[in-house]
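See the structures that follow.
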Structure P
Amino acid sequence: MFAKLAAGIVCLLGVHTLVWFSTNLQFVNEQLASKSFQVCLALGIPISVLAYFGTRFTYHALDDSAWAVRFIAFGTSYLVFPFLTWWLLKESMFTPKTLTCIGLSLIIVGIQIFWK
């Protein structure tokens, strides 16, 4: 179970990382903005494959529950987005609202993993 869950979470982290770049690369700098749509198109298939396997692994690791997959995917997205936005766009994630949301995401992931 743990190996499938770990593989699923790694895939979902990859999904959210690639989605961040496919949608926000246009804002990183002007040179990248001119190529951001091509990057978006190129990342479509890898994102889909990672989402497929992330869903598959997580579904089977968490008692065949689509809801559990959804909440794990949500939680992992809220771990990736604030970090990349802070690092590459220089938008602070250290606001009370954002930190609360990150904390809630960790709680949601923890509930899905540990609450039987």
Structure Q
Amino acid sequence: MTKKKSKQLPLQNVVQEYKEASPHELWYEGVLMNFTYGLLQGSLISFIALRADIVVLLSYLMFYFFLGKIVNRPKYVTDLGKFIVFPIPTTLGAFLGYKLAPYITTLFQQ
């Protein structure tokens, strides 16, 4: 997802960048990676609030191993990446992590 300078409207830029991106780049490197990042982040915060120590420890391990992968990838320089591919899957993943955390905690406490 490289940026091209143009005088198109932002929505037209997003559509054009979507057409230029490969499916692997968009769905694996973009949507899936950002969803997983949000899921781990949302779960971690919820586990901390629930005071489930062993699950917090495991979540920290998973989160920081995954964070190393996220930090070391190319940055988003396109409108598609900045406004669609990063924030939407990350938000959905974080919300799902928040909702699943209480159920996962009960599995570890039994």
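By the measure relative contact order in percent (Cα under 8 Å, 6 or more apart), tell me the structure among P, Q with the highest figure.
On the way: P: 31; Q: 45.
The maximum falls on structure Q.
Given a value of 12.0 for mean count of other Cβ atoms within 10 Å over residues 18-25, point me to the structure among P, Q it was derived from.
Going through each structure in turn, the value belongs to Q.
Which structure, out of P, Q, was helix-only ellipticity at 222 nm (-39500 (n - 2.57) for each DSSP H run of 4 or more, over all residues; to 500) derived from, given a value of -28500? Please list the in-between numbers first.
Working: P: -28500; Q: -22000.
Considering all the candidates, the number was obtained from P.
Of structures P, Q, which gives 12.1 when mean count of other Cβ atoms within 10 Å over residues 26-33 is computed from the coordinates?
It must be structure P, since only it matches.
Which structure, out of P, Q, was mean count of other Cβ atoms within 10 Å over residues 10-17 calculated from, if the result is 15.0?
Computing mean count of other Cβ atoms within 10 Å over residues 10-17 on every structure in P, Q gives 15.0 only for Q.
Quick check: 27, 19, 8 is what I get for semi-axes √(5λ) of the Cα gyration tensor in Å, calculated from one of P, Q. Which structure matches?
Traced to structure P.
Read-outs: derived from the displayed coordinates by stated rules, not from any lab. Quick caveat, the model's predicted, so the values are computed rather than measured. Cβ atoms are built from the backbone, for glycine too; each structure is taken alone.
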